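Chemist: Some structures are shown below for you to check.
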Structure I
Amino acid sequence: MSDKYQSPTQLAEVQRSHDHEDKETVYYRQRKDGGWDVQTPVDNEFWGFMHSGSEETAQQLIRKKWDYRYNPDPDDFEDRS
């Protein structure tokens with residue numbers, strides 16, 4: 001594990017459409033400063049996703065942004081907003 005991170009890499013499986021087999025994996029990990037980084041299927045590296053918060057909050061925001069079951073119009077993985 002890098003000196004930058006305080007937690008090992010975790011994964012969240014997100015469903016991208018109404019098709020239950022349309023799933024992708026988003027990786028996430030907590031930085032030592034308390035923020036969270038993610039890596040989506042289109043990313044070559046992790047990028048800053050949240051400035052702070054719990055792992056549960058990170059998981060909820062990942063689902064809200066990219067999971068069809070929580071957002072019927074999920075963001076593209078390229079959208080870093």
Structure II
Amino acid sequence: MDTLIYTYAPTVTEINRNFVIKWRHTDEDTKWNRLMGAGKYAEKFGDDLRDKHFTKAMDSLERKVVIKVRGRFIITFASR
């Protein structure tokens with residue numbers, strides 16, 4: 001099976017169509033989980049991380065991609 005390697009950052013529509021994004025805050029005092037749409041991703045984590053993470057999620061052959069950001073956020077891209 002050939003793997004599709006993205007040479008550009010996938011669009012918000014492609015990510016929302018293929019993944020559910022769950023992010024978890026794991027601070028010592030507060031712990032919570034939230035669902036996030038791909039459109040809000042850049043507001044939370046910036047354009048550079050958005051492009052890097054979206055490309056990683058789309059290029060992966062796994063059903064779930066887990067990314068740790070800034071030591072306290074855990075982002076899960078779960079395939080639909």
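Coordinate-derived values only; no laboratory data. Keep in mind it's a predicted model, so treat the numbers as computed, not measured. Cβ atoms are built from the backbone, for glycine too; each structure is taken alone.
Chemist: Compare relative contact order in percent (Cα under 8 Å, 6 or more apart) across structures I, II and report the one with the greatest value.
Modeler: II
Chemist: Tell me which of I, II gives -8500 when you compute helix-only ellipticity at 222 nm (-39500 (n - 2.57) for each DSSP H run of 4 or more, over all residues; to 500). Can you show the working numbers first?
Modeler: Values: I: -4500; II: -8500.
Among I, II, the structure yielding -8500 for helix-only ellipticity at 222 nm (-39500 (n - 2.57) for each DSSP H run of 4 or more, over all residues; to 500) is II.
Chemist: When mean count of other Cβ atoms within 10 Å over residues 48-55 is computed for each of I, II, which one produces 13.9?
Modeler: Going label by label, the one that fits is I.
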